[in-house]
Each structure stands twice: as structure tokens, then as C-alpha cells.
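Participant: Listed next: structures, encoded as C-alpha cells.
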Structure P
């Protein structure tokens, strides 16, 4: 693993609308060709027994429970980047969030989170505020934030 991040990170955000084997192959080809370091997925539609992998990447995910279909988020992070998973928060709504913290070259950390808000919850600003407590945070995802 590298000690710190000293080059610009390439991050991909994608609402994959249900990840499957064919989409994983296409994703793997894309991130290899474009040297992507971190991938944030939304609407993975996975259950806990379904395994997904990308060579050279560590996967963190939050799947929906058996009572709620759809949704789910995942983060793939280059195995060479020193990082650690962040604790997950369960909301009363169907919002899905998963995050990691990575080391930067200045000795600080940045949190990166994959976020899915399926129904455009109106209290989204309070939720985003909670998700950014404790330092610099980059939230990528599908917010379903529609204009009036």
C-alpha cells in the first residue's frame, strides 16, 4: 500500500441501476483504461449473499435488508491506497450511505461517501450535514433532488 495520496485521485460515481456480471466487466474495463482510484456506486440492488469484486480493489457496501427491495450503495477503492471504512449510519428513511477515509499527502484525511436517496427526502440537508461532521467529506451519489 502507498503511504499517502500525492497525486490527483480519479473518482467515478455511477448509479448502476442494479449491478450484474456484465456491468462489472464493463466497469472493470473502464476503470482500468482510465486509471480510476475510487468507484462509488448507487442502486446496486444486491443482497448480502451476492459477491461482487473488481481485481485490485477493496469493496465496501451497504445492501438493503430483505424487507426493502432495490437501493444499496458500494465503494471500490484501489487496494494500494491506505484507507479505512467509516461506521455506517442507519436512517429511518430508505437512504443508503457507505464511506471510507483515506490518507492525504499532508497527513490529513478525507472522507469519501457513496449516497443514495431514492425518494428525494425533503430533510436531505440535515442528513448531509450529519454525514459531513468530523472533517473534509466528499459525498457522491444519486440525491434525487428535484427542483420545484
Structure Q
């Protein structure tokens, strides 16, 4: 894990969970837009960084569009699961400069900052608020809700 993710996590982990599911959704769209902008800005000078930013935008957008932020079971990824997957996306974002061979360039900073932003939003989000009236015994199997006891 990148140092910025560790520092961001240490600072925000114990802070109050003040971001609602809707606020988290909006933050995810803003982060996706920032990756698209980063990809466009880097296109002329570093194609690897540009493609990496566009990859992150695609992953972020797909995860956001597949997530059930309302808690009504209408989408395949639950909001709490979204939070867990998003931490993996933050780690991937921080690792891409090294994996794609541009860890010594200025573009690396953008990926580290965006990775830190993803971690901060995730740690400040109230993932319990999304459960609404769902019981802990509600599970999803193949996209269909089943109830146990």
C-alpha cells in the first residue's frame, strides 16, 4: 500500500462517518470525472499514464453504476461491498504508476493523490446508513434477494 493511503487511512479512519450513500455516489462520480480529465491531460505527454487514468475512470464508473446506493436491492453490488471493492481500487490506483512503468514521472503524483482521495471518501462514509430497513439476514444470491430466518 502506498504511503499516502496509509497516512490518509490513519487520519480518517477514526473520524466521524459523515458521508451519506448519496454523497458517496456523488464523490465517486467526481473522482471518475477527475480520472477522465487526468487521462485527457496526460494524453499528449505520457500515453501510459493517460491509459492508466482512463482505466481507473472505467473501473470507478462501472463500480458506481453497479452499486445499490439506495439499499433497495435493485443493483447487484451492495453499498457495503462497494466500500470493500473501492479500497482495492485505491490500491490499484496507487500501484499503476509502477506497474505501467511511469513511477519516476510527474504523472505519478496525480495517481497517488487520487488514491488518497478514494481512501478518504471511503473512510468517511457511513456504510451502515445504506441498510435502511433491510435485515442483517437479507442476502443476495445471483442478483435475487433471499431471506434466512
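Participant: Out of P, Q, which has the highest value for FRET efficiency 1/(1 + (r/R0)^6) of positions 34 and 90 (r between Cβ atoms, R0 = 41 Å, to 0.05)?
Facilitator: Q
Participant: Looking at relative contact order in percent (Cα under 8 Å, 6 or more apart), point out which structure of P, Q has the largest value.
Facilitator: Q
Participant: To which of P, Q does the computed value 1.9 (distance in nm of label points 7 Å out along Cα→Cβ at positions 82 and 114) belong?
Facilitator: Computing distance in nm of label points 7 Å out along Cα→Cβ at positions 82 and 114 on every structure in P, Q gives 1.9 only for Q.
Participant: Next question, about the same structure. Out of P, Q, which one gives 11.2 for mean count of other Cβ atoms within 10 Å over residues 10-17 as computed from the coordinates?
Facilitator: Checking each candidate, the match is Q.
Participant: Work out which structure the value -4000 belongs to, where helix-only ellipticity at 222 nm (-39500 (n - 2.57) for each DSSP H run of 4 or more, over all residues; to 500) was derived from one of P, Q.
Facilitator: Label of the originating structure: P.
Participant: One of P, Q was used to compute log10 I(q)/I(0) by the Debye sum over Cα atoms at q = 0.20 Å⁻¹, for residues 26-105 alone, and the answer was -0.85. Which one was it?
Facilitator: Source structure: Q.
Participant: Still on this structure: Say we calculate mean count of other Cβ atoms within 10 Å over residues 18-25 for every structure; which of P, Q gives the highest result?
Facilitator: Q
Values quoted throughout were computed directly from the atomic coordinates according to the rules given, and no laboratory measurement underlies them. Keep in mind that what you see is a predicted model, and the values were worked out from it rather than measured. Cβ atoms are built from the backbone, for glycine too; each structure is taken alone.
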